[in-house]
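Asks: What follows is a group of structures, each given as structure tokens.
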Structure I
Amino acid sequence: MTKDKSPVLQSPLPAIDDAEGDCVPDGFGPVVDAHVHLFPDPMFGAIWEWFSQYGWPVRYRMPVMELLDFLFRRGIDHAVGLIYAHKPGVARDLNRFMAQTCQGYPGRLTGLGTVFPGEADAAAIICEAFEMGLAGIKLHAHVQCFDMNGPEMDVVYNACAAADRPLVMHVGKEPKSPAYPCDPYALCGAENLEPVLKQYPTLKICVPHLGGDEFAAYGRLIKNYDNLWLDTAMVITDYLPMKNRLPLGDMRIDRIMYGSDFPNIPYAWDRELKALENEGLSAEQLRQVLSENAAALFGIERISL
């Protein structure tokens, strides 16, 4: 992708008024949603307003406990909760919020913490998050504007690698919006991530959205690096205008995880699950994508049924 390519989010995309199912599709085994956003109510409200102006209408606006109950009642067996700090000084409170939320869903919710790269006490913030029981760290380059190869990132990489905890980083170039405070095309991309994978071979990294939209490049990276995973969030639903996606069956399937991006989606909660039914995956491959790969990466010992 060239840096002068028009961003996916030039203006808000429309909602899709598709029908939603009452439960996960028939024949699916356990389902782990590896990409569920959990924020305190005031922050969720601000995020949803941003999406309304610059992204797409968020269909499921509900408090955290309601949204988790919504998923679990419909057959999602386990969720991985993601959060990110939009500025320095808020990560500790967000991590406490995530840890407290997880306490309400023992065996069903795995929470990740966050940190703002370069902030004071970043290493201590990460260690405290792990001591609270959080299973990894989530970063978002479009919001936090970090350079993957900048010196401030070594603190994050070393802390996660030392604790053997995964790092989920939204470092794909898309979906880019002019409303972001930095240019994701300049900061992100497979060519910027590969040096990190080489330098930190024991650091487990997950890039959401299949690396959108550098699908071929990320397909190569997960083939060549055992420390990289991808999730499917939003890019297999035929919603975002990215048309060069590789079929999941052509990628390294033991490094692909189902993730929904719930609740920040403009269509039915199960749209992506229905799309997975049409990917042509074998039963074994589908089990890997729906639960086994996420369980292995995030240390989920038991998937509640």
Structure II
Amino acid sequence: MKIIIDTDPGQDDAVAILLALASPELNVLGITAVAGNVPLDLTARNARIVCELAGRKDVPVFAGCERPLTRDLVTAEHVHGKTGLDGVELRDPKMPLADGHAVDFIVDTLCREPPGSVTLCPLGPLTNIATALRRAPDITSRIARIVLMGGAYFEVGNITPAAEFNIYVDPEAAKAVFAAGIPLTVVPLDCTHKALTTRARNDAIRGLGNRVGDVVAAWTGFFERFDKEKYGSEGAPLHDPLVIAWLLRPDLFTGREINVEIEADSDLTRGMTVADWWGVTDREPNALFLGDVDADGFFAMLTERLARL
């Protein structure tokens, strides 16, 4: 399966990239960085650090949009630290950024590859994806599927009472993507909050005995300090890797084909994913909205794949 990972690393984004690069079923055509968890210069840096950690300097990394479509950028250093990858000391990457803008890479790749052969995997705000759809509307029919981490329904918000961070940062972009008529799989907080980095799971990753295991364990150990205090849970949700896990093992997940609309206008509920889970409207379904995951199965697969790097 050919994929493009659109991302704003972030420790959990980094683990998602590593899982994809460790999985031969996936052909990562490129990684496109967007501003989100931290500003663009850091997300583009972090994506290259992760490629080097995986020994995959051949995967091109493109810098994309540095701010949302119409709003000022909101970042999340309070969760991810000032670099986005706090938790372990990492050197600046040696591999350069690929030439050109991330949006141009997305458009050019979708136009070059056979229709329906490329899946987009956004792990952050949807600014790059929405910009690509605006710039080249013809690519809409060429995208196999968009599998994204974002939104929430029963778990409500993690950045405001109503909104999940990725959707909140650029609700106008999310609204455009959800309305585009492209097959969507949504991995919301309802699903990710069931995949917790417990001590046993983190110890298993640390026990791999390779550099990747040590770094991932350090990242998740840093990352979980915020969510454990916030939610009172035994570990932090490992959000973004579930996007890649769904591509590899959809049998680990359950969800519903439902209608999901994005609130972009209200100050109170900006970025809310209004998910018609119970089918109380006559709006047509536009997304597979995941609600549960076999966490043990997911962490077993993640650990086995990270051992390969």
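Read the figures in this text as sums done on the coordinates, not as results from a lab. The structure displayed is predicted, hence computed values, not measured ones. Cβ atoms are built from the backbone, for glycine too; each structure is taken alone.
Asks: If distance in nm of label points 7 Å out along Cα→Cβ at positions 21 and 53 computes to 3.7, which of I, II did it come from?
Replies: Details: I: 3.7; II: 0.9.
Value 3.7 for distance in nm of label points 7 Å out along Cα→Cβ at positions 21 and 53 corresponds to I out of I, II.
Asks: Sticking with this structure for a sec: Compute FRET efficiency 1/(1 + (r/R0)^6) of positions 37 and 277 (r between Cβ atoms, R0 = 25 Å, to 0.05) for each of I, II and report the one that scores greatest. Walk me through the numbers on the way to the answer.
Replies: On the way: I: 0.55; II: 0.35.
Going through I, II one by one, FRET efficiency 1/(1 + (r/R0)^6) of positions 37 and 277 (r between Cβ atoms, R0 = 25 Å, to 0.05) peaks for structure I.
Asks: Thinking of I, II, which structure, once P(r) over Cα pairs in 10 Å bins from 0, in percent, for residues 101-268 alone is computed, gives back 10, 38, 38, 14, 0?
Replies: Details: I: 10, 38, 38, 14, 0; II: 9, 34, 32, 20, 4.
For P(r) over Cα pairs in 10 Å bins from 0, in percent, for residues 101-268 alone, the value 10, 38, 38, 14, 0 is produced by structure I.
Asks: Identify the structure, out of I, II, from whose coordinates distance in nm of label points 7 Å out along Cα→Cβ at positions 133 and 253 was calculated to give 1.7. Can you show the working numbers first?
Replies: Details: I: 3.5; II: 1.7.
So the calculation was done on II.
Asks: Here's another thing I want to ask about it. For which of the structures I, II does the calculation of relative contact order in percent (Cα under 8 Å, 6 or more apart) return 20? Please report the intermediate quantities before stating the final value.
Replies: Working: I: 23; II: 20.
Source structure for this number: II.
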